[in-house]
1. Looking at volume of the Cα convex hull per residue in Å³, point out which structure of P, Q, R has the largest value.
2. Compute relative contact order in percent (Cα under 8 Å, 6 or more apart) for each of P, Q, R and report the one that scores greatest.
3. For structures P, Q, R, which has the highest computed value of mean count of other Cβ atoms within 10 Å over residues 42-49?
4. Here helix-only ellipticity at 222 nm (-39500 (n - 2.57) for each DSSP H run of 4 or more, over all residues; to 500) has been calculated and equals -5500, so which of P, Q, R was it run on?
5. Compute distance in nm of label points 7 Å out along Cα→Cβ at positions 66 and 82 for each of P, Q, R and report the one that scores greatest.
Structure P
Amino acid sequence: MVISEATRGQIEARMADYPVRRGALLPALHLVQAEHGHISRELAAELAELFEIHPIEVMEVVTFYNMFYDRPQGRHHVYVCTNLPCSLRGAREMLQGLERHLGIRAGETTEDGRVSLGHEECLGACAYAPMLRVGETYHEDLDLDAAKQIVDALE
């Protein structure tokens, strides 16, 4: 068993709140990810056993939602908005510049585990494009140099 007894107990309590136990899968994934940082195939298999479903059904949910991760993540999540308004104002070039600067591609994590870089379709701040989000903090009206400074300041 990889999932702790405490987390397992919380999951089972959540299952009791739903008429069909599978209804508690999203809350269970949040609990397991909070405990482990991501949902590995091993964790998915353990969850599948709890929910009496196939592991692939757990992984389908993990890979569908961008709030779940199927591999270890960096201490900081940096997401560049790549929707049309941001892209028209240079967001895609900014993302490519950050990829070069960090030595990783979007969807990857730096070797030191400091930054996981990604893009999101829309962060809802079109008037302040281009922008990026670090965790829950928005940084708006950026250029590549400003984005690099933000990323370099992350510990």
Structure Q
Amino acid sequence: MDAIQLLKADHKKVKELLAELAKTTTRAAKTRSELLAQIRVDLEVHTTIEEEIFYPAFRKAGTKDDAKMYFEALEEHRAAGDLVLPDLLDTDVGSEQFSGRAKVLRELVEHHVKEEEEEMFKEAKKLLSAAELKALGARMEQRKVELAKQVGGSRGKA
């Protein structure tokens, strides 16, 4: 699987988990807790492989305009992973506040995914050869396995 296919598969999985979380009510504390734990692991593994492997390759191959995309993507990771997700993890899963924070996380992730898939990935396909994308994908898959063990198991493959 090439790097872009792998990242798109991750995007699809996290979007599905966030959609499932959005459907829950304040009474579904156990389900919310389980979904949130899975989302945390999947987002952490995904953002790490992007930041360690994919983004640097993209930036190295790209232009000054591509560097802007790179830095914007890093800031979106920071907003979701360092600000919204920790607040959500510290919020009572049975509260309405949880619902609001979960919605904000979902919107941030969906915005980020849309930009990556419509802009960055299209540009990456121009900048990197099929062989380079395949090699990046292999490195990313290997790193995902390591990270899933470190970060804390995953429902299915991280």
Structure R
Amino acid sequence: MTDPKYAAFTALDPFFQIVQQGLAGLVDGDHYFETIAADAVFEFRYDFPGWPRRVSGRDALMELYSGYGNNIVLHEADALVVHRAQDPRVVVIEYDVHGKILATGVPYDNRFISVVTIENRKIVHWRDYMDSLAAMTALTKAAPDAHLKQA
């Protein structure tokens, strides 16, 4: 059962779960947000309209993610690959997410690589890379039955 304080984020549960799996034994916390240090820095290494390139702090990240479920709902995350870096604080995780765009019903499938720095069993830095084209294509694609409405 989802903790009520994270109910607004359930659309992201598959993402949270795959990250927890990838970082198992390295971070403390029962939920993704609990694994993040209060002053952690997140860098999004892609240009995506309306999405910041940098966010500072767990609270700011939670605010950013709070509207995610209004647009996209994930139903699965898979293809997890975990790489340990030479720096023992750094872990690289690769994963795919699958869901749908709520406004259109169009499938959403994307691939990510996240470079995660951990100190004192909390995430302190996160560099995120994604397939921007996959996201833009899904978000701008018409609903599957849109051609029927034009007739």
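None of the figures in this text is laboratory data; all of them are computed from the coordinates on show. Keep in mind that what you see is a predicted model, and the values were worked out from it rather than measured. Cβ atoms are built from the backbone, for glycine too; each structure is taken alone.
1. P
2. If we compare relative contact order in percent (Cα under 8 Å, 6 or more apart) over P, Q, R, the biggest value is for Q.
3. On the way: P: 18.4; Q: 22.1; R: 14.0.
Largest value of mean count of other Cβ atoms within 10 Å over residues 42-49: Q.
4. Only structure R yields this read-out.
5. The structure with the largest value is R.
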